[in-house]
Structure P
Amino acid sequence: MIEFLEERVPGIVKDGQLAVMRLVARNFMTAATPSEMGRIRDEAAATQKGLASEQADHAERYLAVMDRVLKHGRNWLATQKNSLITKVQKLQQEQLEPLPANPSTEPARYMEQLEGLKWKMVRLQRQLHVVEEFLSAGPSNSSYSLQG
């Protein structure tokens, strides 16, 4: 149900995204120069310090994306999105395969492996949602690339 709404309701904050960072992402992606982008990144770091623990963790993803865009350029976002989608698809396939632990004879180990797969998927999806937020906030000209 949540995924259905996330895909169809414009402006909804997806898992891993922060409403407070939405304007930051837009300002960062529409900045004209690397120095302006760096300034916005520094402001975002200051904002992150004032957030509650879980929100600060989510904001850390925004900072990491900004760092990589500053280092590799805006085109990194599309490459990263494709990489994350591939990883999500691979993990979805792995979830269809039997786990090494036997649920009948090793229930604790089985549950640990199952939980590990679940949280790996959650992390990948959160990263993907943040990258998608930056992509949607950026200039519509996809050939535009800023090399920092």
Structure Q
Amino acid sequence: MREGELFRRACYADDLTKFYENCLKEKLMNTQQFHDATLIHKKYCPSRFCRACGKTILSEEFDYMVGYFVKVWYPVHKKCGGGQVEYEHVECQKLDMNCNDCGFLERDLSRRDGDVLYGHCVSKSVGVSFLPKVCMPENKGCFKHRKIRG
């Protein structure tokens, strides 16, 4: 069974504890997926309510999203999912202020050192190096997200 289907079933389980116990018994999950000796899943946040709009999700409308920083799974409506994921990613990237997500970055595609990327900051007129998804508070006042116009 695919993990997305397991998560969907967890969201609609009448008794989540029994659901997890059965998954462990059938070896669909293992104890390392839970906090300590509890049956609280480390990355599932099962619910019948949409993370984006808060309304009940009927089974045929079900989809899920995975958080940006912490890879926790949340239920969403199919129609809400894509927009919520994009919104959350952009908001988190605005907090990071990483050059990788900045509209002022001109990438140097010919240069890379492991995970380190390089480019030129048009705003500061300087060369930059950066690790994607790492907070860069030194960019405060300069950062402008590449997907936000105006």
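One table, with the values for the structure above:
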quantity: Answer label among P, Q for the case where relative contact order in percent (Cα under 8 Å, 6 or more apart), calculated from the coordinates, equals 36; calculated: P
quantity: Structure responsible for -8000, with helix-only ellipticity at 222 nm (-39500 (n - 2.57) for each DSSP H run of 4 or more, over all residues; to 500) calculated and labels P, Q on offer; calculated: Q
quantity: Among P, Q, which structure scores highest (criterion: mean count of other Cβ atoms within 10 Å over residues 33-40); calculated: P
quantity: For Cα extents along the principal axes in Å computed as 59, 35, 31, the structure of P, Q it came from; calculated: P
quantity: Of the structures P, Q, the one that 2.3 was derived from, the read-out being distance in nm of label points 7 Å out along Cα→Cβ at positions 97 and 113; calculated: Q
quantity: If distance in nm of label points 7 Å out along Cα→Cβ at positions 17 and 137 is computed and equals 4.3, the structure in P, Q; calculated: Q
quantity: Given 10.6 for mean count of other Cβ atoms within 10 Å over residues 25-32, calculated: source structure among P, Q; calculated: Q
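Computed from the coordinates by the stated procedures, all read-outs in this text should not be read as laboratory data. All values reported here derive from a predicted model rather than from experimental measurement. Cβ atoms are built from the backbone, for glycine too; each structure is taken alone.
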